[in-house]
Each structure stands twice: as structure tokens, then as C-alpha cells.
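Undergrad: Down below are the structures I want you to see.
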Structure P
Amino acid sequence: MLADALRADVRGLAPGERLPSSRALVERHRVSPVTVSRALGLLAAEGLVVTRPGSGAFAAGPPAAAVPEPADHGWQAVALGDRSVDSAGVSWLLTPAPDGVVPLSGGYLHPALQPARALATAAARAARRPDAWEMPPLAGTPGLRAWFARASGPAAAPADVLVTSGGQQSLTTVLRALLPPGAPVLVESPTYPGVLAVARASGLHPVPVPVDRDGVRPDLLAEAFSMSGARAFYCQPAFQNPTGAVLSPERRAQVLDVARAAGAFVIEDDFARYLGIAASPPPPLIAQDGEGRVVHIASLTKATAPSLRVAAVVARGPVAERIRATQLVGEFCPAGPLQETLLELVGSPGWPRHLRAVRAALRSRRDATLSAFARELPELRVDRPSGGFHLWIRLPDGVDDTAVAEAALRAGVLVSAGRPFFPAEAAAPHLRVSYGAAASEQELAEGVRRLAGVLRS
């Protein structure tokens, strides 16, 4: 059969190589032109040859792999049940701005403000240690535990410190250690979306407690403890995300008194201690706590670089052992070289210089952004934070902040809608505008100009 003979011939040709002409095939195989045409048509249907009118037939390339039918994963819906993990609020905050879009959202310093050279030097020194890649002590390297203890105030000892793999991992460990699935946990409202995501993924129920310019309201905190029966309250007393509020001295004592009356823990997320602008924040809450009521989370990632995922949990008493055990079964211990890198960094002469530079840069950027709002959107109420990265913008009633954020992205500026920062219903529409991630003050001004165009439209 001619098709079988030609099939064998084609397999010996390189892709794109020309077959003999139809006339040559007629003469070689002593068949009619119709037989040759039918044989080539069959091979073309099989994908072995490509025919080009007026040019002849050519060997085709290797056949494309068959696309498998999509697998049926429907059974997984039954196996997983009705619990879900919603990362939308966190992923929006961590998604880089597309090219050409001004980033007025984000929780980390622009690369130009990060201590890249100092980190490279510290990492090189850490990697040269003879035991750099050995298993570190399970609670953290002694030098780093001592440094975090000193930074937490006189009430903390190195033995109270557990080194962790960043602030977010600390939140996960602490919430799972303190509370069983199904339990309520009090949180500031608005608050950091990452803690809401962790709490819900752990089966907890966040209960909102309103925040004003002086931090959480102690009267409403006491009411929330009484009504919910909660045994833990999460807060950010210094430069709260997203509002920038600093818990006032009077309320600091009241919060501890309320927690004492409720027999509850206070989880203090001290993520922004080194981001002061006008002044340094008050000492951590744990410095006023003599009962082991405060579980303190300290992180330097915001003041350094996103990949320096090292933090610490400071706690005393049985809760400290529970937290250590929870971390141990969850991740063993943080990477030793990262711990040593951070210890090298904070012990270097360049560390205080870096913090001064960050403070000056944030002050200048904050003021430039506030000036841009006063110029472009004078009708909006914008508070002046004394530290941190963010402005909390109150929008007019009836405005859909999520729609504004989506329209702003289309207009070339990335901002964060306020709704994901609220554990329940939003009290009013807001935007969170960040001034730490943009490349320059000029870019910040351009971002506000683009945002103004969206709001006016």
C-alpha cells in the first residue's frame, strides 16, 4: 500500500524536509496520480505531512502532545468541607504595583530606603560562622534573644523571648496557642487584615472593638469582653495599621485593667516601633505588665526589608511554654543564618544611622503626601500620623471605597480600600494610602493627583 510506504519514508525525514514530487512518486511506485494524491491526503490527516499547493508535500514536525482531559476534582469539595481560607485582603496588600502604576499601597519600605548594603555585609559575616548551617537553639540564638529582651523593656528577660520567622508567623503561632477553634478573639476595628485572615483560618471569630485617634476605647473593650466571653485581645498600640493611632498613656493602663478584670491576654503587635516620625512611641505595653498578661510580638521587618523574616514573641509563665510548643510542632525553628544576620545588623554602628535615615525619609514623604492631598483634595479629612507608613482617608458617605480602589488602579495608582480592614461592617468608607513604597516624593504627588481625578469623576 502506497500510504504505508510513504509513512516509513516520512519518518526518516527531518521536519520541513520536502518529499519527492507527485510525478516522481508515480514513477517510483508505478501508481496513478490519484493514488498518490489519496496517500498524501491520508498522511496529512494523520499529521505526518503538510501539503502546500504549488510547492509539494513536506514532513511535519513531531506531533503535539495530546491535551489531557481536565481531572475531576469535585470530590475535594466534599473532603474539604465548608471551611475556607480567604487570603484576598492580604494578597492585595502584598501584590506589587504593575508597571506604570504609582504604589500608594504597601507595607514595606521602598528598596532605596532599605539597608541593602548593611544587610549584605551582615549576611556575609553570618554565613562565615563555622556553625552557620547547624541547627540553632530552638528558642533562638542567645544574642538575639537578649537583644529583643532589652528592646522590650526591663520586665523582659532573654528566657522570655522566642525567636520566630516573622510577625505573621508569630500571629499564627500565638493565636493557635492561646485559643481553641471556635473561640472569639477581640480585635481593633479597623485593624490589620492579616490578623483577620489568620484568625479566621484558625477557626476563630474576630470581634470588633472600635478605635479612635487615641487607640482602642477601653469602655467598649470592657463591654466586648463581657458580651463575648473572649480571653484575648489583639492590638497595635504604636502607629496602628491602618489609622496610625498611638494608644494614649491613660488608655494603656485602662486596657491592662480591663484585661485583668476579664482574665484575658493582650496580644501586642509592636510591628512599627522603629517607624516613628514626630517622636518615638511609648514603651511597649509589656513594660507595664507585671502579671504575664501581655504577649508581645516584636518585628523589625518593616524597618528593614521584606525578606528579613525574623521576629520575636515575648511572654512569661505557662503561656510562654504553650507558645514555644506550638512553634516547635509547626516549624521547628527559624533559619539560623537569618537570625545571625539580624543580630549582626542591629549590633552594627550603621543600625542607628539607618533608623535616623528612615525616620527623616518617612517624615518628608508623609508631609509631601499630606501637602498633595491639601492641594488636590482639600475637602477630604486626612489625619496626620506621628509614625508608620499610612494615611487613613475618610471618604464622603455613600462612596464605595472598593469601587474607588478598583477605578484608581485603572487610572494608574494603587491604593487600598478600607473595607477589608474592618472585622465586620465598616463604620464609614475609607482608603488607606501608603507613603513608604513609592520611589520618590514626586511619585507620591503624582499618585495623589491621579487619585483626585478618580474621586472627582
Structure Q
Amino acid sequence: MGKLNGFKQYARELSARRSVEERVKTYREFVKDFPEEKLKEQAARCMDCGIPFCHSGCPLGNVIPDFNDLIYRGLWRKAYLRLHDTNNFPEFTGRICPAPCEYACVAGISYEPVTIEQIELNIVEHAFEHGWVEPRQNSIKTGKKICVIGSGPSGLAVAAQLNSAGHEVTVMEKAPKVGGLLRYGIPDFKLEKWVIDRRINILKKEGISFLTNTDVGGNFPVSDLKKYDAVILAIGSTVPRDLPAPGRELDGVHFAMEYLVSQNKMNDGLDGNDTIDVQGKDVIVIGGGDTGSDCVGTAHRQKANSVTNFELFPKPSKERPQSQPWPYYPNVLKVSTSHEEGGDRDWSILTKEFLGSNGKLEKIKTIKVEWEFPSGERPKMKEIPGTERVWKADYVFLAMGFTGPRPDGLLKELGIELDQSGNIKTDEKYMTNVPGIFAAGDSRRGQSLVVWAISEGRETAFAVDKYLMGHSNLPKKGKGDIPRV
């Protein structure tokens, strides 16, 4: 490493953000630019740790010390090439990844971890500014035709990798625009959609075909998939977990994705009858994960009267639990930028009933719960008598995760088997029970992170390429451009 004592000399420092008062007036991203010299200092904090656990902490196996050292030495182009070896879309992960690599950083044992995600984002944006992110053309064509169903992060990753191997790739997306979860699920204040369009334009120039408004099993017959040599299902985990409490049917109770998709469509000029506007209303968001946080931030921007976020489990500690030591990704208290913007949070709270009149939601009834976590057993929940409470609520958004892909329609018509969790069942080579049909991303592994989706797309591409050609020179996790046969 270029500066062996950098982690001692420089403190961890992140990019400044626009003030809450300013940023809630718009759906634009609000992280300010970070000076180049400051970024070099942050890169210098990457220590000569011997065994870089950040590699294993990153689902993509990014070779993090390499690009940190290159940035410290001012070798930006080489840093970009090293980053892009293992990550097709660092402009996505640099914005929305929870950075498990940072929790695995060796410097984080005694000091603050290296600002890996911030460095990653600055590398790729620097590369775009200098014209280094160019379409990669492959003169070798295999003659094999591949269909990727779904254009979220896993679908885009598998398409990019297989296209680079010389196959003819078509991506089918049922929505009007490409991007899947990236476009319709993640708010613009975390990921502006021009970032997606910029990358899609490059993928198109590389030769990938995109068919939007194409619902396989709907307006596109499943039988027409037979013309492809391989099909990859990258359809996501789209069935939301419901809360079947009395009054669930009242108008005003929505799944979180109904709300987020509604606002993203509005931002994209696609206003429709499904628009949800909470201006001046009392909002409760049930679920404390990223999706719940996104609902909180969206409600702030719509000028809700009040925003309250419920979480069923207890409030996590700020420090690592003893059961989750370094370098594991810990369950610790996370305060998102949306939570910084206001509202209330409440933990260990169970919703018992939705209340209203004339078919319209007006209140919800809750009770506090306590938890036991027996070793080797499932957590046990018990209601606490006398803790019932009624809350005013015009809107409730259910952000409690997803249970898997929709089992009817496409999957049923293809005869795809599901596992016990309701996800697409595959073998170790990502192939389903139907020969030539593969699966990648959340539809296979269950609801997860965007960085995991990209990783799954890359691994699936290797498996598909080897299935079609008998061998593959596509990289495996963390191996960059080293051929793997």
C-alpha cells in the first residue's frame, strides 16, 4: 500500500450532504462532491492488512485494496479498470449499497473503516467524466441466442456478461422502461434515473437488445422462448409480505411498492390513476428496512403531516452484538438519510387492527411486544398486556419484505419448480428443473441487496456460457479478467 500509516494519520470522512430543509424540497440526489485530495486521503487509510477481509465482505469480490492504492497514487484510469473488472455497475452500488465490505474492513477493528463505497462512486463518476466508460465490442460471435427476462440489476449483469462472451442477448421487460427495481422501486433521491439511462445506452451500443412493455406469459407467448438457446429468469422477488389484520381492506392501506412505484412514475411524467399523495396526511410505515426508509423519505417530500415508522423487532444496539463479531455484517441500529429528515420510529410494536369508517382508513391499533431469542431456535414474541394504543393514520404502507416471485403465470406455464421458501429452485449451476432455463437474483436467492443481484448475474452468466459452449472465459467472483475454464 502507498501509505502504511494512513489509517492513523487521517480520520474517516464522508461527502457532505445538502441540508434537510433543502433536500426535502426535491427528489434530486443530495450528496455533494468530494474533493480529489480528500478522496486520496481516504484511500490512503486502506492499510496493509495482509488478509483483506473486505474481499469476502463484498458479494462481488471487488479487489478493494488495489483500487484504493491506485486512487492514493492518482492513477484514476487504472483504478476504474480494476473496479470494473469485478463490478459491472459501480455507479449503482456506489449509491445504494449498504457497504458490507466496510463492516469487514480490518481498519474498522480499532479505527473507523475505510470509506470504500464513497471511493467506488467517485472512481466511476470520474471515469464517466473523462470518457473512459466506453462500449466494449466483441468481434467474436457464437451464434447463440439468449433471452433474459427482467431488467433489474441481476438481469442487466447477466446480459452484459453474456453479451461480452459473444452471444446474442435480448432483455425483455414488462414495464415501459428498463431498470426493474432500480427504476421503479428506488427513489430518485437515492438514485436518479439518468444514471440508469446512461448505462443502458452503453449496453445498447454493445449490442444488447431491449424489449420493453413485453410481458412474457402475457403479450409475449411463452412458446416463443423456444427460439432461444438459453433463458434466464431475473424476475425479482415481487410478492409482498402482507399483514392480514382486521380492516386490511380499508382504503389507505397499501403495500410499500405501490407507493414508491407511484412516486417514481410521477417523477418520470407517467402520472396515472394509481397516484398516491400523502400531503397533509398522517402516515405510518410498517417495516424498518430500506424499503420502509424509502417510504419515509418519500412521505417527507410529499409534505405529510406526520410520519411514523414501526418495526416489529427490538431496537438494535449501536455497537456490534457479541453474536455477530467482525468481520460479519452486523445487525446494528442504522439511521438512514430519510430518518434524519424527521418523523418518529418505534420498535417492538405489533399492528393488531386497522380502523376506519365508510371504507376509509382513519386509525390503527397496536400493542407492544417483547422478544426471546433462544439459542438455536426461532425468536419468540409475546404481547405485553396493557400496552395497546390507537394511532391516527390516513395512510399505512406495508414494508415488511417479499416472499418470492409470483408462482402463477410465467413460472407455472414454464413448469418451474420452487423451493420451500417460494423462490425459484436451481442446481449449483443456476439451472432450474427445465434444461436451458436458468435463474438469477432475488427470484432465486430471495429478497436481497442490489450488490448480491449483480453478483448472481455474473455467476449465472458464467454457468450459462459454460452450458452453451462447454467452457467459459468469463470471470468468476473476485477474479477479474482471469480466464476460468
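Derivation of every value follows stated rules applied to the coordinates shown; laboratory data play no part. This is a predicted model, so every value here is computed, not measured. Cβ atoms are built from the backbone, for glycine too; each structure is taken alone.
Undergrad: From P, Q, which structure was Cα Rg over 2.2 N^0.38 Å = 1.00 calculated on?
TA: Q
Undergrad: Turning to a different aspect of this structure: So helix-only ellipticity at 222 nm (-39500 (n - 2.57) for each DSSP H run of 4 or more, over all residues; to 500), computed for just one structure, reads -13000; which one of P, Q is that?
TA: The value was obtained from structure P.
Undergrad: From which structure (P, Q) was distance in nm of label points 7 Å out along Cα→Cβ at positions 30 and 374 calculated, if the value obtained is 4.5?
TA: Clearly, the read-out refers to Q.
Undergrad: Looking just at distance in nm of label points 7 Å out along Cα→Cβ at positions 46 and 78, which of the labels P, Q belongs to the structure with the highest value?
TA: Largest value of distance in nm of label points 7 Å out along Cα→Cβ at positions 46 and 78: P.
Undergrad: Given 1.8 as the derived value for distance in nm of label points 7 Å out along Cα→Cβ at positions 238 and 398, which of the supplied structures P, Q does it correspond to?
TA: Derived from the structure labelled Q.
Undergrad: While we're looking at this one, here's another question. Looking at mean count of other Cβ atoms within 10 Å over residues 54-61, point out which structure of P, Q has the largest value.
TA: With respect to mean count of other Cβ atoms within 10 Å over residues 54-61, the highest-scoring structure among P, Q is Q.
Undergrad: With P(r) over Cα pairs in 10 Å bins from 0, in percent, for residues 198-269 alone coming out at 12, 28, 33, 19, 7, 0, pick the structure among P, Q it was computed from.
TA: Only one of P, Q returns 12, 28, 33, 19, 7, 0 for P(r) over Cα pairs in 10 Å bins from 0, in percent, for residues 198-269 alone, namely Q.
Undergrad: Still on this structure: Quick check on the output: 3.1 is distance in nm of label points 7 Å out along Cα→Cβ at positions 278 and 334, derived from one of P, Q. Which one produced it?
TA: Going label by label, the one that fits is P.
Undergrad: Of the structures labelled P, Q, which one yields 3.9 when distance in nm of label points 7 Å out along Cα→Cβ at positions 86 and 222 is computed from its coordinates?
TA: Traced to structure Q.
Undergrad: So Rg and Dmax of the Cα atoms in Å, for residues 286-437 alone, computed for just one structure, reads 19.8, 58; which one of P, Q is that?
TA: It traces back to Q.
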